[in-house]
Each structure stands twice: as structure tokens, then as C-alpha cells.
Structure 1
Amino acid sequence: MSSERVLVILPAKDEQGRVGTVLDAVRRVLPDADRVVIDDGSCDGTADEAAKSGARVLSHAVNMGYGASLETGYRYAVRQGFGIVAQMDADGQHIAEELPRLLEPVERGEVDIAIGARDSTLLRGSPVRRAGQLFFSVLLLTCMRRWFADPTSGFQVLGPRAVRFFASGVFPCDYPDADVLLMAHLAGLRIREYPVRMRPRAGGRSMHAGLRPVYYGAKMLLSVFIVLLNVGTWRAWDQRFREGC
């Protein structure tokens, strides 16, 4: 088993009334892991609630986006010497008790990125979300020759190579999903999905609400295209990883 230190990061935007409950659950399940909340310009008491639950809070002065919040967490992990990063939402969808299922294969060195895939028998989601998942699953199948049942899942555990890669400035600032999986695959990172239970949102506003799915779909297609145009960059990372750098 790996001796790497574990950091759990939670991007949060206006998650007062939920983030504390999630943090308390993480502490029960992984008592030795450090917890960090990236407060992305919240207008409520998210930061105070997270601090009261014993988490370190990194605050953005303004809302910078989900991807930027994750990158803040990755960069913090690298600076502080954490080798493994677990990421989960602060709204209560991701169940802390499922973290060991994702953590174990990363600690054993079997994968670089373990993704928690929604069990469709327990949580079907909205028709728009299901359609988006199917579309990007097919897109990744075309590009990678691999099927991902839940390419939009943000419930993940990253090993040391993945943490260094994502903290290097390549990470998108808003909606990191299919483009990031493709980028990581081309960089030689080992990715695997694991079925996990998830809950519906306990409240708050989804980042895919309103007309955002339209923007999300267009942006993701463009991002995937840009990733494919920069294959040489990702291959260089693959070579570095093969050489143990």
C-alpha cells in the first residue's frame, strides 16, 4: 500500500448547510486525511461552516469556476507534499463512505485516476444529464476506444502522477470532464471507473442549471478538439512518466 499523504478537496460555491455535513462524513471515513474546501466566491456562510468542521479553507475572491477551484486544490496539494488527492462535491451528492473504494486501487498503484461512476439503478439523473453522459461516452469511445459510463463524474481519486499533471497548468477553468479524461489518457495516465452510490443534490444550484448545458456542450466539443490538436504535448508527458520523471 502507498505511504502517500491523502488530501480530500471539495470545491464549493454557496453550499452552506451542506458542506459541513460532507466534511464531517469524510472525517469519519478517512480520519487521517486532510480536508480542504475551495470556496469559489460564495455569498453565504460556506467558508465559515467549512472552517468550523475543521477543514482548511482556500477562498477565491470572485467566482472562478469549478475547474479553477479543482486546480487550486491540486496546486495546494503539490505545494504541501500530498501525493494522493480525492475530490468530491460539497453538495452531498458524493457519499464519503464510497471513498475507500476509489482510494484503494490508487494506493496500490493500479491506476492513476479512479472515477466513481454513478450506479444508474440508484440515480438516473435528469434527461438532459443522461443525454449528455451518453453523448460524451460515445465521443470518448470514438477518441480513446474506451467506454466510460459516467464521463462527467467529479467524484475521483488521483495518484501522484495525475496530481502533478493536473497542477501543471493544463487544467481547464470551468467544466473539466471528457476533455480532461482524453488529455489524461493521451498523457499515459491509467484511468478506471468504479461503480459507486450517489445521492441527488441536497440543495443549492447546480452548475448545469438553466442554459448552461448548451454552453457546456459547445465548450466541451471545442475543448476535445483542442486536446486532439495538441497530441504532441500529451505524448511528451507520457514519455516523462515512462522515464519516471
Structure 2
Amino acid sequence: MTNPATDARPVMELRNVSVAYHGDIRILQGLSLAVRPGQITGIIGPNGAGKSTALRTLYGLLKPIEGDVAVDGEVVTGMPPWRFIAKGIALVPQNRSLFNDLSVEDNLRLACWSFRRDKARVNGALERAYAQFPILHERRKQPAGKMSGGQQRFLELGRALALQPRVILLDEPTAMIAPRLSAEIYEFIATLPKQGITVVLVDQNVRQCVRISDHLYVLELGQNKVDGAKQDFAQDEQLRTLIAEWVDYRIDA
């Protein structure tokens, strides 16, 4: 099942990519996926399907043993992660990546390191983060490690947005976060395309991922089992049955 809804050139792609750990343990096996501009692309699948591995490969943290990574049609396989930042691509990893002993504001300032001498730009980045997440302004002098898990996730999102990315990669953004704050995070993610930011969302929360995504990929054993628009998923009974086999979830029409 494919989605012909848009002819726009993908902003990021995996092209027949295989990735292995320890040389011979293949996690991705000939995986291809395309991230279309202005959309939320959701990646779902059972545990061990290779979802986070796909995201890390897109961002250059893992190098394929076969296939290529492309940005705006240009092959960038092997490009180091810091250069993805220069191309307007940001990553919020699943595991916490904050400096716990530094203040909230210092964590945000570190995101501005590449343009730290441009005070106006740094101040603008801080103002945007505080406007998006007022709790960060309230806690700006507090050590990041003293905040709740949900508040720390807001800080990581604010730090990524300080870079003014055109693409943001999110890996399990609400893992181990209270339901109320999780709902706020998903509502925020849903607004990003309206801000001109393309999103790639890897998530175990299938219900929320399906709800806010425009295009979905279902991975199984490191391969693309099926992909399509959310509407296609709702209408495909075989696919609904497939997903029901590994998660207690029904895709509503």
C-alpha cells in the first residue's frame, strides 16, 4: 500500500538500508522510507522492529552496511550527526540528553553553541523556547535534573527548536511520562507542521501516533511491512488485523 497523495521531493530518505550491530546482527534489512515535507511521518511496529534504529540511521548516528541515506535528494551516507544540524535537522532522542547539573537556561544556551557569538539570535532562541513552553521560563534558573520527566522533555523539545530546524526527529517523546503531560506533548507535536517543521515520530503509543501522523510506516523485523496515509490504514482490514496481533489497539475509521 502506497500513498500517492504528494509528489513533493522527500526531505529525508532511507534507500534500501541495512544496519547491523556487532558486525553480524542485522536490525534493518533493506528498509526504505521517505519523509515528505510539511507532514508528520509516524513509524510504528512491535518491539525490536528497528524503529529507533531507523531514526538513528536517518540522523547519521549509525552507518548503513548497505543502502543510502539522502537529504533533499543528496546522498549523505556516513555524514556525521553535527552536519545534520547545519542542514536544519534536529533530533530529540528517547533517552534523556540534558546536562542535569546545569540550569534550564544554560541547557538552552548550549543548543545555541554554533551561533553563540550572535547575541540577538541566542536571545531570540531563548524567547521562542520560553514562549512555546512557559514552564521553562518559570524554572530557567533551576537545575534541569530537578524537573519532572515531562518538564525535562519540554526542555529537550525547546532545545531542539532553538536551532530553528526544518525537520525534527522524535524518538518515543512521551516514554515514562505522566498521561497529562504526554497529552500536552502530542498536542504540541501536532502543531509543528503549521510552524513549517516536518516531523518524524517513532512511537510505541500507536493510538497517538496514528492520530497525529499524516503518513505511517509499519516496521517488522527491520523491514517496511506496509506504509500509507492514515486514511488508508483505517480502510485496510488486513492491516488492522496485522497491528492487532502485536498491540492491543484498533485503528478507528
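When Cα extents along the principal axes in Å is calculated, the result is 45, 42, 37; to which of the structures 1, 2 does this value belong? Derived from 1, not from the others.
Looking just at FRET efficiency 1/(1 + (r/R0)^6) of positions 81 and 225 (r between Cβ atoms, R0 = 30 Å, to 0.05), which of the labels 1, 2 belongs to the structure with the highest value?
Values: 1: 0.25; 2: 0.60.
When FRET efficiency 1/(1 + (r/R0)^6) of positions 81 and 225 (r between Cβ atoms, R0 = 30 Å, to 0.05) is computed for each of 1, 2, structure 2 gives the biggest number.
Could you tell me which structure in 1, 2 was used to calculate FRET efficiency 1/(1 + (r/R0)^6) of positions 9 and 145 (r between Cβ atoms, R0 = 25 Å, to 0.05) as 0.05? Only structure 2 yields this read-out.
When relative contact order in percent (Cα under 8 Å, 6 or more apart) is calculated for each of the structures 1, 2, which structure yields the highest value? Spell out each step's value before the answer.
Values: 1: 22; 2: 27.
Top value of relative contact order in percent (Cα under 8 Å, 6 or more apart), among 1, 2, belongs to structure 2.
Computing helix-only ellipticity at 222 nm (-39500 (n - 2.57) for each DSSP H run of 4 or more, over all residues; to 500) across structures 1, 2 gives -13500 for structure 1.
None of the figures in this text is laboratory data; all of them are computed from the coordinates on show. Note that the structure is a prediction, hence the values are computed from the model and not measured. Cβ atoms are built from the backbone, for glycine too; each structure is taken alone.
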